[in-house]
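These are the structures, in C-alpha cells.
Throughout, read-outs are computed from the coordinates displayed, never taken from laboratory work. A quick note: this is a predicted structure, and the numbers were derived from the prediction, not measured. Cβ atoms are built from the backbone, for glycine too; each structure is taken alone.
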Structure P
Amino acid sequence: MKVPFTKYGLREMFLATLLCGAVSILVACYYLPIVFVPILLWAGVMFFFRDPSRQPEHADAFISPADGKVVEISSIGPEGILGRSARRIGIFMSIFDVHVNRSPCGAIVEEIEHHKGGHLDARNPKSSQVNESATIRLSITTDDGRTFPVIVRQIAGIIARRVITDLRPGQYLRVAERIGMVKFGSRVELIIPEELIGKVAVKMGDKVKAGKTVLIYPSVKLAQQGRSM
C-alpha cells in the first residue's frame, strides 16, 4: 500500500518528527498539560504533505493541475506566453489544500524554465508576472495529428518559498501524473490555446482537485492520453 505522503516533503516530515518528538518528551517531563502543542504542530506538517491517490473524472479533458480555488479565468492575446490566443485559469492553493501538482493531460515535456522573482499574494493576478515561478511547456497531440503547446506554471506566493518541478525535457506524462509541488501556499496556472477550448467547465470561486476536476473540455479529441494514480 502506498504511503499517503509525498516524497517532496521527506526532509520536512523527518525534521518535524525529530523536533516535535523531542519537545513532546521535554514538555511531558515538566508540564504535561501542553504536550498537545508539539503534537498538533507535527500533525499539521504531516497533513500538509499528504498525497492522496487521484483518478481523473474524464481522462479525455484538461484536468486541474492543482487543488484549490479558481481565482482567475482570463484570455491572453497572441502577444502572450504561447504566441497565440489562449485561455488562462489560475488556481490558488491555501496551506490547507493538497500541494502536489499533477499533469492536466497526456503530454510531452518540451521545456522547463525557472524564473526568479518576488513573493506577492498568489491570489493577485500580478503574481503571475512578478513572482518566482517555474514554467512547464508541454506538447500535446490531437487525434488528427496536430500538435499544440500547453503551459503549466507553478508560482510562489507570500509564504511559499520553494518551487519543485520533478520533470525532465522529453518526458512523457500521463494525465494526472505527479509533476511536483509548491511548498506552503501558492498558485498554479493552466494556459491552453483558444482553438483547443470547447467548454470551460469551472467558474470563479470553484474548488478544484488536482488530477480529478475537469477545467476544460477540448474542442477536439486528444491523442496522448493515459491515467495515473
Structure Q
Amino acid sequence: MRHIDVEMNDLRKSLENMSGLVKEMIKSIIDQLLAKENNSMNEISSLEREVNIQEIVIDDKCLKLIALYQPVGMDLRFITSVMKINSDLERMGDEVVNINQAWVDLVKYPELQSLSNLPNLPRMVEIVKKMVEDSITAFNTSDIVLANFVLKQDDEVDDLKETILNNLGEYIKKSPVDAVIHISIDLISMVKSIERLGDHSTNISEDVIFMVQGKDIRHPKAVRTKK
C-alpha cells in the first residue's frame, strides 16, 4: 500500500468522525424540537466546539497531503472534496447552533403551541434529516446513486420552506401582536436554517459525485449558458 493511501484512509476516518459529531448535533436539536423542550444547549455547544477543532485539524491534514505528495487524479479529487465537505459539515454545526438559539427564545412563549403546528414543518424536518444522513453515508461509501437521491430532495425542501414562510406571513397579518410577530420571526429563522442544512447536504452530495466520477455538476444552468 502506498504511503498516501494510509494517510488518506486516516483522513477519511477523521471526516467520518466529524460527520458523526454533526449528526449527533442534528439529532439532538430535532429531538428537542419534537419534544418541545429546551434541554440540550450545553450538549450542542460542546459538540460545536469539537466540530470547530476537527475542521482545523482536517484542513491541516489535507494541505500537508497536497504539499507532501502532490497528488493528481482521483487522489487529488478525494482530498479537495474532503476539504469542501469539511467546510459544509462545520457550517451545518453553525446552523444547528442558530436553530437552538432561536428555540431557546421560542420556548418562553405559550403561544408557540398554536404556531408550531405548521403542517409542513415536520415533513421538512424529516426530509432534511434524511438528506444529512444520506449525504454522509454517500461519502463514506462513495455511493453516487445515494448522492443523486439527495440532490432530488432539495427542490421539495425549497418548496416546503416557501409554503411555511407564506403561512407564517399570513399568520402575522391576522394576529399582528408583538408576541406573535416575535415568535414568527424566530420560526422564520429556524426554517431558513433547516433549509440550509439541506443545502449543505446537497453540496456534500455534489462533492461525492465529483470525487468518484470527476464530474462537476454544480450550477448546470450557468455552465450551459457559458457554452
Structure R
Amino acid sequence: MSQREPAGLTAASQIYAALKRDLIQGRFAAGEKLAIKSLKDHYQVGLSPLREALNRLSAYGLLTQENQRGFRVPALTRTDLDDIVTLRQRFERQALVEALDNGDDQWEAELLAAFHRLKRADDQAEDLEHWEQMHLQFHRRLLEPCASRWLLRFIEQLHDQFDRYRRLAPAIPGLRKTLDAQHGELVELALDRRTEAARALIHEHIQLSYEVACGACRDDA
C-alpha cells in the first residue's frame, strides 16, 4: 500500500468537514450545481479527495448526485422540511426519555455547563457562528445519555438537514426570544426528571424552530 494513502484520507476528511460546514451555512445556493474545478481551486484540494468527500456528502443527504457525475445542492422545499421536522420530533422525544432515564451526576454538570456557555453566546449576538456551535453542543449534551448510538446519529443528520433551512430563513425576533428561554426550561425539566413535560417541550421547541425555518422554503408546498 502506498504511504501516501493516509494523507489522502486525511485530505478527504478535511474537505468533507469544510464542505459540510459550508453547505449547512448556505455558502452554496439551493439547487446549485457544483463545479468541480471551482471547488478544487477554492478548497485547494486534489480531485481524488474532493470526489470522495462529495460522494460522502451525497450519501449523507447534503448533496444529490446526478447520473454518477455531477453534484447539486438539494432544494429547500416545504415537503422535505415537514418530513425532517416530523422525524426530529419523534426521534428527539424518544432520545430525551432515554437520556433522562440514564443521565448521571456528571451529565447533569456537563448539561449545566453547556447551557451556561449557550447563555453567554446569547449575549454575543455579533458572533453568530459561535452561538451556532454552542447551540449544537447544548442539544447534543441534552440527549447524550441516550443508549442508542444509531438514534443519536439519525438525530444529528436531521439536525444538519434542518439547519440548512433555519440558517437561511429570515429571523423572527419574538420567536428567537422564546426559543432561547426554552433552553433553560429544558434544563430544569431534565434535572428534575420531569419526563413528560420535557417531551412536550422538546416537541414544541422543534415546532417553533420549524416556524422560523419555513421562511427558507422556495416552494408553496
Between structures P, Q, R, where is distance in nm of label points 7 Å out along Cα→Cβ at positions 61 and 197 highest? R
A value of -5000 was computed for helix-only ellipticity at 222 nm (-39500 (n - 2.57) for each DSSP H run of 4 or more, over all residues; to 500); which of P, Q, R is the source structure? P
When distance in nm of label points 7 Å out along Cα→Cβ at positions 13 and 165 is compared over structures P, Q, R, which one is greatest? Q
